Structures are given as C-alpha cells and as structure tokens.
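In structure tokens below, several structures.
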Structure I
Amino acid sequence: MKKRDHVIPSVSAPVPLGAHVVEQGVHFSIFSRHAKRVWLMIFNHAEDEVPAEEFELHPDRNRLGDLWHLHVPTARAGQYYVYRMEGPRNGPEGHAFDPEQWLLDPYALAVTGQKKWGAREGIVPGQQIKNGRWFPKGIIVQDTFDWSGDRTMRVPLNESVIYEANVRSYTAHASSGAKQPGTYRALIEKIPYLQELGITTLELLPIQEFNEMEFLWENGARRNLRNLWGYSTLAFFAPNGRYACANQRGEQVREFKEMVLAMHKAGIEVIIDVVFNHTAEGGMGGQTFSFRGIDNSIYYMMEKDGKRYKNFTGCGNTVNGNHPVVRDFILHCLRYWVLELRVDGFRFDLATILARGRNGDLLANPPVIEQIAEDPVLRGVKIIAEAWDAAGAYQVGSFPSERWSEWNGKYRDDMRDFWRGKGNLSTFATRLCGSPDLYDRHGQTTVKTINYIACHDGFTLADIVSYNQKHNLANCEENRDGENHNRSDNCGHEGPTTDPAILARRRRRQKNLLATLFLSQGVPMLNAGDEFSRTQQGNNNAYCQDNELSWVDWSLLPKNRDLHQFVRELIAFRRAHPALLRTAFFKGKNVAGEFPDIRWYGPDGAPEPDWANGKAIACRIDGRRKHTGAERDDDHLFIIFNADTEAQDFELPPNESGDSWKLALTTQEKEMVRRGQGRPVVTVAGESLAVFLAR
C-alpha cells in the first residue's frame with residue numbers, strides 16, 4: 001500500500017459530494033463537521049484487505065467548511081474506496097469516531113457486497129465489522145448509459161393504477177419462469193404481464209442498497225432469516241447489487257437503468273420505496289458502516305446524554321431529517337434518482353419521521369417535507385407518504401403538505417370492515433368518494449388518497465378472507481410481531497379448506513374488495529399477486545421470509561384465472577370511465593336543481609340509505625363532463641353494494657336521457673334478475689355488488 005502525504009495537489013472542488021470521474025482522475029468529497037483527521041483509501045479489487053493507496057486529507061488544503069475533498073489523478077472508474085475518520089468519541093455530544101473503522105461514503109453510487117443474494121461467504125456472525133475484505137466498499141462509477149428511446153412518463157395521478165411489488169419476491173419462485181429470478185432483468189421479463197394487467201405504475205419495495213444477511217448478527221433461530229423487504233438502507237444512492245446479475249464493478253447501476261428504460265418503453269412508470277427514517281446501522285451497539293462514524297450527532301436524533309438514539313421508528317435509530325445537512329443529503333439523493341436513474345416518484349416509508357424536528361417534536365411546517373414538495377426537479381414526480389411512524393404519530397389526512405399524496409390506512413380499514421359486515425354506511429360512502437372528510441379542504445383533490453385493500457405489510461387479499469388471526473411463528477418472535485387488528489374474516493374456517501361454500505364466499509369477498517377499490521375516487525394501489533389470490537398462509541409480517549411463503553407463486557395464476565380476469569376487467573373499466581377518475585370531490589344539487597354529482601339510494605325503493613344501521617347502499621354517479629371535469633361525456637354509473645348476507649332489491653333510478661340501465665359487472669354468481677317496466681327493480685345477492693351503465 002502506498003501512503004500519500006503532501007503529494008497530491010488540492011485541485012479538487014468540494015462539490016458535488018461523492019466520487020466523480022473527471023478528465024484526469026477522480027474528485028472525492030465527503031461531509032464531516034466534527035472529524036479532526038480524515039483518510040481516503042483506494043482499492044484495486046473488491047475483496048482487497050489492504051488499499052492500493054491511502055491519502056490523508058489535510059484541513060488546511062483539503063477542507064472547505066465541513067467538506068473534506070481531494071483530487072486523485074491516479075484513481076479511475078472501477079476502483080473501490082472507503083474512508084477512515086478520527087475525532088471525539090463518547091461524551092454528551094454523541095460523537096462516535098474510530099480511526100480504525102472503515103466508513104462507506106454516504107454518496108457512493110454503487111457498493112460491493114456478496115456476489116449473490118443470500119451468500120454467507122466471508123460473513124462472520126456476531127462480530128463488529130471494522131474493516132477487511134467483506135466490508136462494503138464504494139465503487140467508483142462512470143456510467144455512460146444510452147437513454148435513447150426513453151420518455152418522461154408523468155401519468156396523472158387520477159389516471160394511475162399503482163402495483164406494489166418486491167423485486168426479489170416477484171420472480172424468485174420457480175413458477176415465475178424467469179431466466180434470472182429475483183433481479184431487475186426478471187422484472188423486464190414480466191413487462192408483457194404487467195401490460196396485459198393494465199397497471200400504469202410499478203412501485204418497488206426498497207431497492208437502495210441493504211444487507212439481507214443482517215440477522216446473522218442475532219442469536220438463535222433468527223440468524224437463519226433474511227431481510228427480504230429491505231427496509232434497512234445501507235447506501236441511499238446505490239441500487240441494490242444482489243438484484244443485479246453482475247454487481248462487483250458497478251453493473252447494478254446499468255442493470256437498474258435498463259429495467260427503468262424497458263418499463264418506460266412499455267408505458268409503465270417506476271416509483272421506489274425510500275427509507276429516510278432510519279438506517280442499517282441500528283441502535284447503540286449496532287454495526288457501523290457510514291453515518292455513525294462520519295458524524296453521529298448530525299445524522300441521527302440523539303438523547304441529551306449522547307449515549308442513546310431517539311427511536312421513533314422501532315428500528316433502533318431515527319434519522320435527523322430536519323437538520324440542514326441531512327435535508328440536503330435527502331434532496332441530493334432524490335434528485336439523483338430522478339435525474340440519473342430516471343425514476344418517476346417515491347413512496348416514503350414512515351414519512352411522519354420527516355415531520356419531526358431535531359428534538360423529535362412534530363412540526364407544523366417541516367422544512368424537509370416542504371423542500372421535497374417545492375423542489376423544481378421533483379415537482380413533476382409522484383411523492384407519497386406513509387403518514388405515520390412507530391412512535392404513535394398518525395397523520396393520515398393531516399400530513400403537513402398539500403403536494404404529497406398519502407397511503408390511506410383509514411380507507412383500507414373501513415373497506416375491510418364494510419365487507420365483513422362490521423362497517424358503517426356513512427363511513428363506507430365517505431371512503432368511496434375519496435375520503436373528503438380527510439382531504440376536501442385547502443383546494444386539495446381526490447388524488448391525495450392512495451387507496452388500497454392490502455399491501456406488503458399485513459395480510460394478502462386472500463388471507464384477509466381466510467384468517468381471523470395472524471400466524472407469524474415462522475418469524476421466530478413467538479407471534480408477537482405484526483398487527484393484531486387485521487379487520488379480516490375467515491368466512492367460517494381458519495386457513496385452507498375444501499368446503500365449496502366457504503371457498504365461494506371467499507372468492508366473492510375478494511372480488512367485492514377489489515371492485516370497491518377500482519370504483520372508488522382516488523388512486524388505487526394493488527398488492528402484487530392479489531390479482532390471482534396469493535397467500536402468505538396467514539403471516540401478516542413476512543419481512544424476513546425469503547422463501548415460498550413470501551414469493552409470488554405464479555402457479556396460482558391458472559388456478560385463479562377467473563379472479564385475474566376480473567381484475568383486468570376492473571382496471572380497464574376504471575380507465576374507460578372518467579366519472580371514476582375525477583380530481584374534484586363530489587358536490588350536491590346546484591342552484592339550478594340539476595342532478596348532483598352523486599346521489600345515494602337505499603334498498604326497497606328507499607330514497608335514502610339507512611346510514612346508521614344499513615348494510616346495503618347504491619349510488620348514481622353523473623357522467624356528464626360538466627360534472628366530472630373530463631374532456632368528454634361518460635356513461636352514468638349506478639353501483640349497488642350489498643354487504644348484508646341476505647339479497648336486497650334496488651330500484652334502478654330514472655335517467656334524464658331516457659336510456660335504460662345495462663349491467664356492466666357484478667360479483668354475484670347467479671344471473672341478475674330484473675323486474676318491472678317503469679322503475680325496474682334488480683335483486684342483488686347477499687355479499688355482492690353490481691354496476692350498471694346508462695348514457
């Protein structure tokens with residue numbers, strides 16, 4: 001190893017941060033306010049334990065403010081690098097410098113690691129990683145990717161159909177037929193399926209670099225589990241290397257771009273789940289990879305004694321998101337993913353963390369949330385908040401930004417309740433209309449609400465109708481983890497059954513929930529595999545189940561072809577009807593006495609539903625463009641929802657055009673019966689819905 005001291009002239013610029021290839025060499029720049037000494041180590045091979053060169057950066061020549069920077073003319077793309085830093089340790093300030101600890105650059109564009117997903121080679125469980133061949137190194141990347149043929153997607157939110165999937169789970173199962181299962185390239189293989197289904201937007205669980213083998217540092221049976229979901233970010237600028245077919249020289253960057261480009265050419269957006277609330281370093285005693293050893297007290301929220309982290313995430317540490325330095329880091333990261341990797345938006349895990357100030361209090365106007373909303377680069381992309389955190393803050397309907405959309409957890413809960421017979425008609429109608437109780441204020445629109453019945457976190461759709469209780473023993477936490485209040489109903493038997501009556505009821509209820517999702521105002525999100533009845537056998541927290549419990553079993557597709565076809569029809573129906581794609585909330589009768597945007601009906605000719613005690617309701621949605629705000633007139637829709645176990649009769653209302661109502665879709669098995677001439681009456685079977693159209 002060559003050690004360089006007072007040899008390299010300081011011709012580098014302090015910005016941008018990270019490692020950037022220039023005409024002669026590489027510029028390096030890293031932030032640290034409290035470090036006293038900084039060393040840069042450069043390696044020729046990913047597995048090297050000794051650097052080829054090491055440089056000490058001197059404060060008088062290589063530091064400007066809090067930025068340490070150096071130009072290395074001998075460095076080149078394809079090499080690897082880490083830092084070391086010396087400074088204060090312990091004490092009330094919370095510093096954690098260790099000059100022997102290797103440190104990953106927070107701005108590294110790609111990271112070395114295991115060559116294949118789940119490989120244990122070289123990992124020593126139970127030991128702190130300070131340095132050595134298996135410490136993750138930043139890769140010096142120079143990518144000249146050809147974006148020819150790419151196009152800016154920007155599908156309007158009201159026209160979007162979001163499909164949430166995990167890169168690995170989606171194609172890891174042998175039944176997927178993927179040539180390179182569990183990778184970005186396997187997602188490309190599934191593009192024809194996604195197009196046929198009709199989705200517009202693919203939302204990927206975390207794909208920023210994380211360590212799926214992190215449980216090896218635990219004791220007992222959990223050491224054999226893997227972090228499948230990836231909510232434990234190691235490097236925020238770097239695509240996960242084990243999702244790529246090659247990954248030791250930065251190829252994962254190119255392979256991720258290939259996937260995005262292929263999706264765009266197919267007309268599909270890509271948005272990614274980002275985790276700016278905590279990091280892979282965990283709490284006190286956790287591994288040090290980067291932030292803790294670079295400037296612990298700035299990157300994380302610390303208790304006053306400097307010895308403990310504030311933990312609003314349930315994961316041991318909380319990112320100090322509203323510190324100005326960390327705000328810049330987050331903005332730089334998001335811009336990079338949009339400008340260089342061309343993603344179309346972000347879903348922010350535990351986004352309420354970003355609403356907390358530097359002492360942990362919730363802020364009325366959080367700076368980082370406003371910056372993300374107003375940033376000129378990010379103005380056109382989708383930004384979606386999971387508007388709660390693990391410390392009890394719940395901001396659904398009150399997340400402090402008009403620009404952000406929100407995962408609507410109340411929609412999920414209320415729609416599940418309605419179809420298991422425990423809901424309230426008034427609440428159901430409110431959710432169907434885009435949750436105006438939460439969002440109809442300050443000029444906001446229906447696209448604030450991201451509606452969903454199921455997502456990665458919780459029961460799958462099939463399990464919502466098959467289990468009353470969670471079954472999480474495989475997680476090795478004695479079934480203590482996961483949500484206890486699932487608002488599910490097993491339809492008469494817990495788990496698998498061959499009873500045809502129970503199976504028919506479960507299928508009908510799945511269709512009811514899915515149809516309600518796509519008939520609601522707002523933005524629908526579908527959990528991958530729910531369209532053909534994927535099950536996790538009652539596990540509602542399968543974050544660590546890297547096996548067939550979590551993998552999408554594609555053999556279920558031909559077995560559940562009727563459900564899959566129904567979902568395709570629902571998506572096509574929604575996209576064909578502007579009355580379902582409104583951005584303005586429904587309004588009542590106007591001064592001219594015209595039909596309101598939406599009108600409600602009860603069964604048996606009742607002019608109003610029994611809002612307090614009823615279980616069946618119908619609505620007429622006016623399809624004229626002066627009501628929908630669309631560019632063309634649409635059909636009028638008459639939709640009947642019957643959550644009662646008994647059949648209900650509904651009168652079909654008159655139309656000013658005189659056109660008769662035609663059945664468009666239904667979830668009941670029997671043929672729809674229509675009686676009468678002047679005011680026809682239809683009978684809708686118990687636990688079923690029906691949709692009628694008229695011009």
Structure II
Amino acid sequence: MLFESLPTQSVSCTRLNTIFSSPLSALIMTEPSDPKIDFLQWQEDTPYSLRSQDIYYSRQNGLAESRHVFLDHNQLAARWAALKDEPGVQFTIGETGFGTGLNFLAAWHLWNQFGFKCAYLNYVSAEKNPLTPDVLARAHRAFSEIGALSEQLCQILPPPYPGFHRRVFANERVCLTLLHDDAASAFSTLSTKVDAWFLDGFAPSRNPELWSVPLFRAVADCSAPNATFATFTSASQVRQLLQDVGFNVAKHKGYAHKREMCSGTLTLAGQNTENPSANKTGLPVSAAPWFIKRAPDCDTPIRNVTVIGAGLAGSAAASALALRGLNVTVLEAEQDIASATSGNPIGLSFVRLSTHTSAQNRYYLQAYLYALGALTGVFARAGIAEGDGWRLNGILRVFDDADEKRELEAFMATPQASYLVQALSAEQLSERAGFPIALPGAWQPGSGWMNPATVCRALLAHPNIRVHKATAAHCLAATDVGGWTLTTSQGLISADAVVIANGHSASEFQQTAHLDLRRVRGQVTKLAATPASSKLQHAINYRGYLTPAWQGTHTIGATYHPKRADTEVCSADHEENIAHLNSALPGFLAQNESQAACGGRVAFRCGSPDYLPYVGPAPIVARYIADYQDGLGKGQLKRLYPIGTCYPNLYISAAHGSRGITSSLFAAEIIAYWMLGGPPPVDTETLHALHPARFLIRNLRRRSTTPAE
C-alpha cells in the first residue's frame with residue numbers, strides 16, 4: 001500500500017521492450033546497439049566484446065556449442081530423465097557468465113522437453129557487463145527453435161543495474177537469478193547449492209580476471225554433493241584451479257574448430273573444505289550462525305502449506321508456493337480478502353531511489369526490480385486486463401521536497417539510473433500531466449497504479465490455492481513430524497508448513513509474540529472526477545500522491561500519524577491531503593469543479609523498528625537466549641556458536657509498511673527460498689537483515705533478555 005510520500009515506481013514486464021530497447025532496424029552492424037553498451041560490436045550476426053577482444057559464442061552455431069559443451073557434458077538429459085517430478089524437487093545450474101543468455105535458453109529448452117509439473121529449474125548466472133533486451137534479441141535471431149523462449153526472456157530481462165535480479169517463468173517452472181556483478185564476488189555472497197556448473201566466459205588468455213582462485217573457491221563452496229562442471233576451455237591453469245578445489249577433470253573434444261574442452265565432478269574429499277558452515281555445527285560470529293539456514297530436522301517433504309492472511313503478503317506467499325507445485329490453503333479472518341491495509345482503493349509499487357547501498361536500500365530496490373517483471377505476469381495469468389483495477393503506464397514525480405530532490409538527482413547521475421528514471425522539466429511534466437506544473441521532476445517509465453484487492457485476487461487465482469474466508473487462526477501446535485496443527489474458528493487444520501502473513505496480528509501467536517510490530521495510521525482521500533480531471537493518464541507522486549480517475553474518483557494521500565489510533569475518517573486529514581496536493585499541483589485542483597473530499601479510508605501500516613519487513617523462519621526465542629546470551633551478552637565474539645534454532649516449517653512475512661505491493665511480491669520469493677531451498681533472491685547480508693530473529697540478536701548483544709525492542 002502507498003501511504004508514505006516517497007518516490008514510487010513499478011514497471012510492467014510487457015512494456016520492458018519499449019522501455020529498455022530500441023527497434024532491431026536501428027542496430028548498426030559495426031556499432032554498439034545502445035550508447036551505454038560501448039563494449040559490444042556486431043561482426044555480421046555474431047556479438048563481439050571490444051574489452052576482451054573475443055566473440056560471445058561460436059560463429060559456426062552458438063546454440064549447438066552451448067548444447068555440446070554445457071548440456072551434454074553435464075549429462076543434463078540423463079539427470080533430468082531420472083529426476084523425481086515432485087513438489088520441492090529442484091535442480092540448480094550455476095553459470096559464471098550470462099552473456100547473451102544463449103546457454104540459459106538452451107537449458108530451458110531442454111528442460112521443457114521433460115514436461116515437469118512440480119520439479120523446478122533454478123538457473124543462477126553472474127554477469128559483470130549485462131546486455132540489454134535488443135542485443136539479446138538480435139543474438140538469438142538465428143535460432144528459431146528457441147524464439148518463443150527468447151521473447152519471454154527479453155520481455156522481462158532486468159535493466160543492467162548492479163545486484164541480484166530474480167525472474168520467474170511460472171508456466172515452464174523455471175527461475176532465473178541474475179547476479180550483475182563479478183562472478184567471484186557474486187557467488188561468494190550467495191548461499192546455494194549448485195548441481196551443474198556452466199563455467200563460461202571469454203577465453204582465459206583474454207579475460208584472466210574471471211578465471212581466478214577466488215572464483216573457483218566460491219564455485220566449490222556453492223556446489224552440491226557430486227556437482228558437475230563443463231567448460232569450453234582446457235587451459236592448464238583452469239584445470240589446475242578446478243583440481244585444487246576438489247574437482248576431477250577430464251578433457252574432451254571441443255565444439256567445431258576447438259580442439260579440447262573439459263568437464264568433471266566434485267569429489268567428496270574436496271567438497272567445501274574451506275566452508276565452516278558445511279562441516280561444523282559451531283560457527284564463528286563472523287558467519288552470523290543465528291541467521292543461517294538450518295538443515296531440516298526430518299526428511300518429510302512439504303506438500304501442503306497454510307498461509308495465514310489474505311492481504312498482499314499472504315496472497316503473494318501463496319502464489320509463489322503454488323507456482324512451485326505446493327497445495328496452499330489461505331486463511332482470512334475477515335469476510336473478504338484484502339480487508340485491512342490492503343483494502344485501500346489504490347496503491348503504487350514504489351522504491352526510494354538512493355545512491356546509498358545499505359541492506360535496506362538494496363532490498364527495496366531489488367524488490368522493485370523484481371516487481372518490474374512480475375506484476376504484469378500476475379495479472380496476465382489471472383486474466384485481468386490492464387485498466388480493470390490496474391494500469392502500468394508510468395508515474396510522474398514532482399520535486400516538491402528539497403531533500404528528496406537532491407537524493408533523486410544524485411541517483412540520476414549514476415551510470416545505470418536512466419534505465420529506471422529520467423529527469424523532466426516543469427514544461428515536460430505539464431505536457432504529460434495535461435495541466436500546469438510549476439516544478440521540475442522525473443518520469444518513471446512503466447510504473448503505475450493498482451487496486452490492492454485486484455492484486456490479491458490475481459495472486460490467489462491458481463488451482464493449487466484454496467481460500468477460506470471468515471476463518472481466524474487462533475493458535476499453532478507443532479506435530480512430531482515437523483508439521484503443524486492450526487486451531488481456527490472453523491475447526492482444526494493440518495499443514496506441513498505455515499506462513500504467518502496477517503499483518504498486525506502476526507505477533508498474536510505464542511511462537512511469534514516477540515515480533516515488534518509498529519502501527520502507523522494513514523488516511524486516503526477521494527476526490528470526484530470531472531471531465532477535465534478524467535484526462536489525467538498517469539499517477540503523480542509528490543510529497544503525497546494523486547491517481548488517475550478510477551470508478552469515478554481520484555485517490556490522494558496519505559497522512560502519516562504514528563501516535564494516533566482512531567479509526568474513523570476525519571475531515572482534518574482530508575484537509576491535510578488536499579493541502580499537500582494544492583501545494584504541489586495547484587493546476588490540478590484549478591480544473592476541478594469541487595475541491596471537497598467525497599470519501600476516504602483509514603488503515604494502519606504495519607511496520608518494524610528498522611523499516612524492513614520480517615521475512616524468514618520463526619526463531620525459538622528460548623533457544624536463542626540459551627544459545628547466545630552468555631557469549632554475546634559478555635562480548636565473547638571469538639567463540640563458536642550453534643546455528644540458530646527456529647521452529648520447523650514456520651515462516652513469517654509481515655511488517656511491509658506502506659510498500660506492500662512491491663515488498664510482498666519479493667518477500668514471497670524469499671519465503672520460498674527458506675522453505676524449499678534453491679538460490680536466494682538476495683545477497684546474504686540482505687537476507688540476514690530481514691531475518692525475524694534480528695532484534696533478538698541485537699538485544700542479546702546489548703546484554704538484554706527482552707525479546708524485542
């Protein structure tokens with residue numbers, strides 16, 4: 001939900017080709033296709049790196065090369081033929097250079113031939129110099145058999161912005177995690193287990209910084225037992241580095257004119273020898289053992305999940321898990337879904353763009369970038385057309401706050417910022433808004449507005465999801481096999497796993513009573529649309545926000561009152577919203593026949609003390625105190641500590657504040673990681689910053705046994 005007066009944005013995946021690409025006809029044979037990509041040149045139909053002085057793939061047939069080197073020599077066809085098609089079953093590929101994405105498309109194309117209904121393919125790839133959709137489209141043009149997959153990839157390819165980027169191709173059960181960073185750095189910050197490695201990149205002689213000791217150590221640390229690798233090179237230094245970290249190495253005939261390539265398997269003797277978390281139950285404080293994913297206490301597979309809450313957080317979690325083949329039951333205490341904060345008429349998915357790279361800023365930026373590729377897909381799967389409760393056609397940002405203006409202008413000065421936001425003069429803003437605006441601002445392409453209840457309905461429209469309304473969950477009891485029994489207003493319900501996502505009520509269970517949840521009152525105001533105001537096509541964000549007309553009214557807001565608990569709509573808050581609107585956009589009110597409110601709504605944001613949501617497993621407070629109080633409370637940071645003990649198969653997604661649409665969608669991917677494994681969608685530091693035990697640890701460091709601040 002959007003209550004806060006912050007820059008807001010959300011980009012439609014079907015519009016990304018328009019936003020981030022140029023027509024293929026505009027590509028020049030020997031010039032870069034994008035002025036920001038000055039390192040790429042086309043040599044006929046083959047992309048060529050000016051930095052490495054090397055081609056991206058074989059001139060003979062890049063797709064055939066990918067299949068010969070990476071698919072065949074990782075034995076993917078045979079391994080996938082033996083893979084169980086069950087909920088929770090995953091296969092993970094790691095790649096050291098995404099390049100044009102041709103290896104990914106080759107693997108995806110092969111995966112689709114097996115017709116999996118439950119099993120999931122995770123593909124994790126690092127790329128320091130990412131390419132844009134138009135470049136990829138041209139690189140794939142010669143390979144018609146992967147044309148449909150290429151189109152899907154190019155439509156929701158993330159912008160070339162640093163960090164983690166998650167994209168889910170739900171219909172094919174494929175999850176792509178792109179790491180826009182140096183491969184060694186990216187995989188050293190990733191907590192995952194890779195089954196097969198595609199060691200790709202430009203030739204070692206032309207790109208020596210990639211083929212390094214840190215890279216191969218990270219590869220070994222991220223490998224599952226008996227992980228395999230394949231690579232196009234047979235350079236002696238590469239073979240030696242692989243052997244040093246525990247791989248056996250064999251040489252084979254290379255593709256086309258290349259004489260040799262190599263492949264191999266990680267031996268048990270060499271696996272993860274330098275990773276203490278793989279070999280010890282006691283870990284040093286530097287490893288943050290209280291936030292590490294614990295091995296399951298039993299091998300019972302998770303098939304049935306209960307999600308408590310049918311607002312944005314619960315609906316998003318249910319969708320992410322249902323798309324992974326699980327059967328999901330959603331319990332909603334109210335008479336309808338999206339009845340609390342998610343019941344506001346209009347919301348905007350947004351992020352506060354900043355040059356600061358704190359875990360908080362990284363989380364919200366990554367959540368926003370995930371929403372770029374997710375929202376339109378969510379609506380498309382549910383059959384909800386644009387205009388029917390949502391429209392993602394861009395947001396106008398007006399600089400009516402000096403601090404935010406400086407912050408956003410600093411962000412716009414960074415190299416990749418133009419993919420996310422573009423500066424506009426007052427005249428340009430006025431032209432797009434359709435009425436005079438005196439202040440300059442920015443354009444955030446592809447963003448827009450949406451009705452949160454419509455988002456929830458779209459997320460819940462999956463055959464694996466059942467919603468029980470007017471069903472309150474009162475208490476949870478763990479079973480002997482790692483599952484849960486829920487006592488509800490309609491009787492007992494059993495589940496293999498539970499996700500608590502019911503906002504302010506998330507702390508009402510005994511297992512989650514330690515959560516510090518903050519309530520902030522907000523009121524939105526409705527203004528009746530007029531023939532003139534109905535011409536407004538874009539949402540406008542300033543210290544508040546204004547939406548285009550929907551169902552005969554505009555929505556403006558929202559107030560921010562953390563110390564108030566009254567629930568009735570009041571005229572003073574309407575006046576406050578209208579005053580902010582008149583200060584930033586007097587030209588809008590001037591064209592209206594009336595400036596009086598015609599309705600409104602009060603809701604309470606659910607937040608945390610550090611403005612980050614709680615996303616992850618529910619800690620057992622007594623065990624955390626017993627395991628860590630004596631050491632952390634006395635400053636004994638050099639001793640070894642056990643991995644944090646959490647309730648088996650109990651997870652939390654709560655305190656998303658005013659950023660529910662963007663944050664909840666991304667948090668659902670993090671919940672899926674904690675529950676089912678696979679690659680996390682965020683770096684380790686950010687994952688830890690979201691952990692529901694973070695305030696427990698903070699207080700134990702301060703020698704306090706109080707569960708939360």
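Each value in this text was obtained by applying a stated rule to the coordinates, not by laboratory testing. Here the structure is a predicted model, which is why all the values come from computation and not from measurement. Cβ atoms are built from the backbone, for glycine too; each structure is taken alone.
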**Q.** Origin of the derived value 35, 29, 19 (semi-axes √(5λ) of the Cα gyration tensor in Å, for residues 303-654 alone; candidates I, II)
**A.** I
Q.
If mean count of other Cβ atoms within 10 Å over residues 39-46 is calculated from each of I, II, which structure is the one that comes out at 20.0?
A. I
Q. To which of I, II does the computed value 23.1 (mean count of other Cβ atoms within 10 Å over residues 207-214) belong?
A. I
Q: Compare distance in nm of label points 7 Å out along Cα→Cβ at positions 215 and 687 across structures I, II and report the one with the greatest value.
A: I
(Q) Once relative contact order in percent (Cα under 8 Å, 6 or more apart) is calculated for all of I, II, which comes out largest? (A) II
**Q.** With helix-only ellipticity at 222 nm (-39500 (n - 2.57) for each DSSP H run of 4 or more, over all residues; to 500) derived as -8000, matching label from I, II
**A.** II
Q: Please state which of the structures I, II yields 3.8 when distance in nm of label points 7 Å out along Cα→Cβ at positions 399 and 679 is computed from it.
A: II
Q) So P(r) over Cα pairs in 20 Å bins from 0, in percent, computed for just one structure, reads 17, 48, 26, 8, 0; which one of I, II is that? A) I
